[in-house]
1. The value 5.0 for distance in nm of label points 7 Å out along Cα→Cβ at positions 133 and 277 was derived from one model only; which of P, Q, R is it?
2. Comparing structures P, Q, R by FRET efficiency 1/(1 + (r/R0)^6) of positions 109 and 293 (r between Cβ atoms, R0 = 25 Å, to 0.05), which one has the largest value?
3. With Kirkwood radius over Cα pairs in Å coming out at 21.3, pick the structure among P, Q, R it was computed from.
4. Using FRET efficiency 1/(1 + (r/R0)^6) of positions 101 and 229 (r between Cβ atoms, R0 = 35 Å, to 0.05) for the comparison, can you identify which of P, Q, R gives the largest number?
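Read-outs: derived from the displayed coordinates by stated rules, not from any lab. Source: prediction; values computed, not measured. Cβ atoms are built from the backbone, for glycine too; each structure is taken alone.
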Structure P
Amino acid sequence: MDAQKNVSIPFAEIYDKNINFLIGSGASYGIAPTLELKIKQSDGSKHTVETLGKYFEDHNKTELLTSLFMHYYVECVKPILHFNYHSAAGEQRRVVEEYKSFLKSIKSLLDRKKENKQCNIFTTNYDNCFVQAVELLYRENAFDINLNDGVKGFGKRYLSARNFNTVQYETSPFRQHKMEITQVNLIHLHGSIFWKKEDELAISVDYNDKSSDIDLDNTLKTAINDFSIIISDDTAKLESLESCIQFLVDEEEFIEKYKKLPIVNPTKWKFQETVFEEHYYQMLRYMSYELEKENSVLIVFGFSFADEHILNIVKRSLSNPRLEIYICCFTEAEEVAIRAKFSSTDHVVYISLPGKKLCFETFNQYVFNEKPKELSEELPF
C-alpha cells in the first residue's frame, strides 16, 4: 500500500452541497454486534441474521425462526436498550466517543456553509448513541448545533415526519438580524427501541424508557444460549440447530411481545405495527426526495445495503446527475459485494483500506475529517 495514500472525503468540495449520511450497525459495533453470523451458507459465505431468517422461512422452520428472533433480541436489541455511557465499560464508551468525533467533523463541515446550514443523518440503528453523544458535547460546550430527531412535546414527546421540515433562527436582541441555526436532522429509518405506539396515529419517544424489555425465563435462556453458540461457530452445520427447538415451549408469549417492538424486523425489513410502518415509508420518501435534490451528497458508513427498500432508493437516486455517493466499506471483500449491487456508474466512490478494516475510528480519523491523517503501513487497524 502506498504510504501516502489518501482516502479522505474532501470537505472543501462538498460543504456547500445538500449533505446526507447513511449510518448502519458498523458505527455502533461494540455496544451490539453486526448482523453477520459465523455459521456458513452452502456456498461457504457467512450467514447473516437476514439470510438465516430467510432460510428458516423458506423451509417453514418456524421454531428455529423464533429462536433466531430471540437470539437477535438478546444479543442486539437488549444491550442497546440498557446502554448508558456513564455506566458503560471502556470498550463501549469508546463507541460513543467515536460518535462524538463524527459529530464534531459534521460541525466543521456545516460551519463552512453560509446558508442552508443543515444535513441529514439517516440511520438504521435502533440505539440512542447519537443522542447520548450530542448531550455529552452540549455539556462540554463543544457542539452548538440543533439535533432534530423529529420529536416535539413537553410531558410527552411525539414523533412526526413534518418536524424534519422545520428550520430555527436566532435573532439579535432587537430583532434587527436573524441567523439560521445549524441543524442536524436525525432520521431513524428502522425505528428506535425508545419509540412507543400511543395509539394508531401517534408515536411517543422517551430515551429513558426501558419498558420494551422482554424477560426470558431460564428455560428459554438455556435454549437461546445453545442456539447462539451454534450460529457463532464457523464449523457448525445447520442441522445442529434442530436440537435447540425442544426447549421452546413458551415462545408464543415472547413472539407477541417481540412483534410489538418499534423496530424493523431484520428478516423481512418491515414493522409489525401499522403506525411504525407508515412512518417508515414516510422517511424513505423523505430520503428519496433529499437524494433527488440538485448538488446532493450521500456518505455511507457501516451499512451493507441488505434492506432492499433503501438499496432501491439509492439505486434510483443515481439517475440524478448531480448526486455524489461515497460508500465506505469495512473490508475489500465487502466492497466487492456492495459493488455487485450497483451498476457501473461515475456517481459512486468506494472507499476501503487494502488489507485493513475500515472501522468507525479509522473512518473518523482518515476518511471523514476536516484534517484527515494520512495512511501508512503502521496503521494499527
Structure Q
Amino acid sequence: MKGLIFTLVLLLLGLWAYSFYFLVTVFAISFLIFFHELGHFLAARSVGIAVNTFSIGFGNKIFTKRVGNTDYCLSAIPLGGYVQLKGQDDTDPAHKNYDADSYNTLTPLKRIYILFAGPFFNFILAFFIYIIIGFMGVDKLAPVVGHIAVNSAAYEAKLAINDKILAIDSNEIKEWDDISKNVKIQKTRLLIEREGQVLEIYLTPKIGSTQNAFNERIQKPLIGISPKGKIVKIYHSGLSAVKFGIDETINASKLIFLGFQKLVSGIVPLKEVGGIVQITDITSKAAQINISVLLLIVALISVNLGVLNLLPIPALDGGHILFNLYELLFRREVNERVYVALTYCGWAVLLSLMLLATYNDIMRLSGGYQ
C-alpha cells in the first residue's frame, strides 16, 4: 500500500511539474527497463530455465497475470524492474534450486549468456533508436568559422570569419566535430567556401590547451577556431544509418565507461552523480522540444543502463558475470559465505549511490549546486 501511495504522489508531482510530458518519460523509462528484462527472459527461456516473475517496477504488485509458470507483474514503484529466475534470487543470495529447469544447473557460460542478454538488449535498442534518429536527421554545429584566435594557425593562414570548411586534406567535413577528428601536427590542406568561392588554404596546426568532456585541461593539435553557431541537419540512410547507429552506440558506451573511471579516480566530483530525478527532468524537458531530442536522450539512457548493469558490482549483472567467470576459470563456485557477503555489500553500494544521486538531484533542482 505504501508503494502505491508513493507512486500516486510521484505521478501527481510529475504531472504538476512537467504536465503530459511526465507520462512520456514514465513510459520511456518503463519501456527501457522492460526491454532490458526481456533480454534476460528470452535468454533464460532459450536454454530451458523457468522464469518465476517478470516485473516492471518494484514493491507492491498492482497487476499480476500468470501465464504458464511465470507471473507477469506491474509493481508500484516504477524505478526499475526484475526477472526472477528459478534458482536465483538476489534478495536471498543463499537460495539454490537444482531442478532441471533451474538457473543453478547451468554451466557458467550459459549463466553468463543470460546475464549479458539484458545489457545487450539495451545496446541493441540504442542502436535501433540511433538509426531512427539518423533517418530523421541530426542537428549539428555547421563547420562555419565564428572566431579566430590571435597567433593561431588559422590566424597566420588568414582564415576568415564565416569561412565554411568543406574538407581537411581528403576528408569531407559535414559538421563541426569532423574538424577536430582530422586535425594533426602536420602541414594540412583546408578546402573552404568563402563568399561563394572555393579556396585552398594550407596551415600547420599547433599544440594548444583545451578542455575535454570532463573539464580536464588537455594538450592537442588545434587550428585555433571556434564555431559560428549555425546549425546543419545531417541525414543518414541505408548503410550510412547502420554505421551511424553502431558508431553512436559505441561512442556513448565509451563515454559512460570513461565517466565512471573519472568518477572513481576523483577527476569527476561526486556531486555530478545523477539519478532518477535528473533523468526524469532531462527526459521530460527533451519531450517538450521535439521527438528527435527525446529519442536521443532515450538512446543515451538505454546505453547507460547497459553499461551500469555491466559494472562488476555484486547484485548487478556484471557482478554475477564476475562470479561465473571465477567459477569458469577455477572450476569451483565462489564460497557461499563470501558470495552472500559480497552480494549484500553490493546492495549497500547500490543503495548508497542511489541516495547520493537523489541528494544531488534535489540539490541541483533546488539551486543548491551552482
Structure R
Amino acid sequence: MNHQSKTIDLQAILAELGPRFAERSAALEASDSFVFDNYAELKMRGVFSAQVPTDLGGAGVKYSEVAAFLRGLAGYCPSTALALSMHQHLVSAASKNHRDGKPGAALLSKVLEGELVLVSTGANDWLDSGGEAVKVEGGYRINAFKAFASGSPVGDLAITSCAFNCPVDGPSVIHFPMSLKAEGVKLMGDWESMGMRATGSQSIQFKDVFVADAAVGMKRPRGPFHPAFAVIVSVAMPLIMSVYVGIAEAAAAIARKQASRRPADAVAAIQLGELENLLTTAQLAVDSMVALADDLKFAPSAELASQVLVRKSIAANHVVAATEKALEVAGGAGFFRKHGLERLLRDVHAGQFHPLPEKRQQLFTGRLAAGLPPVESSFGN
C-alpha cells in the first residue's frame, strides 16, 4: 500500500517521531537489534518515497531537505539515520538520472508504489566490484558476497553489482537490482559491530542467483572511474555525512549540558572553544557538500566528485575530533553510558569507512590535480 501524500513536511515528521526514536535507540543498540519500529513509522509517513519527483506522482521533496532531515534524525537515533541515508542516496541518484533524461523513472515508480526500501551494497565494491557473474542463456548467474547492506532486515531491493569477465570487452562490471526475497539470496545475520549497531548492516550472499539480461541497468569496464560514479559520489556523500555531523552536534549538546553543571574555569572555557572550532569545521564541510549537490542540479564530473570527497574527509575527521572533544568537555560523567556520549563516539567513528577513506581520497584527488585519471586501473582498461 502506498502512503505517499502530495506534500511531506519532513521537519514536522522529525519533531513527531524523533523523541520516540530516541527512547528506543539505546536499547536497540545494546542488543544489536534493527530499528524495525522506526522504519515502519517512517514508511507510514511516506519518507522512503519522499524524494520521488512530482512528475512521477511523488512529493518531490528537495534533496537538501532530506539532508537536513537525516542530520536532525541522527541526533535522536544515529542508526536509523544512517540506514535511511543509504536508501535515500539511491533514490537521489535515480532522481538525478531521471532529471537528466537517463533511466531512473522505473525504479522511482516502484519505490513510490510500494514505499519500497532500497539497500545499497556498494560500500566495499567501489570501481572494481566483486563476486563472479557467468553468462548463461537469457542473463547471468551471480555468486557474490556483499557486506554493509544497511537496512537489509526489511529491504525490498538490493541495488548491487558484480564483476564479469566479458569475453568481448574484458574485465567488466554489471549493475542490477535484485529482490532480497529472490531464490539464492541469503541475509547472513552477521552485523555485530563497534558502532551503528542497529542499522542491520549485515552481509548478503548471492548464491547461483539468476539475473535476466533485461534487469542489467549498466555494464562498464572494471577498474576505471566511470561517469556514473560522478553522480553516485556527489549525491551519496553529502547525505551520509549529514548523519555524522548530526551525531557530533548531539555530542556537543550533551557536553555543553555537562559542562554547565560544573564551576566555570579557564580550562573548561578553552575546551568548549576547541569543541566549537572542531564542530564548526565539520558543519562547514557538510554544508558545502550539500551545496555542491545543488538540489540535484549539479553537472556530474570527476572534478566535482573530488571536491565532494575532499569535504567528506574533512567532515569525517572533524566529527570524530569534535565528539572526542565533547567527551573531554563532559569529563568523567561522559564515560557513563546513561549520558549517551560513549555511544555517539562509537557511532561517529564509522564515518571514516565510507568511500573513500582519507588516504584513497587523497590519492584520487592528487591524481586529478596532477592531470591524471583519478584512479589507476589494475585491469588494463
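1. R
2. Numbers: P: 0.90; Q: 0.05; R: 0.65.
Comparing P, Q, R by FRET efficiency 1/(1 + (r/R0)^6) of positions 109 and 293 (r between Cβ atoms, R0 = 25 Å, to 0.05), the maximum is at P.
3. On the way: P: 22.1; Q: 23.7; R: 21.3.
Comparing all candidates, it corresponds to R.
4. On the way: P: 0.50; Q: 0.05; R: 1.00.
That would be structure R.
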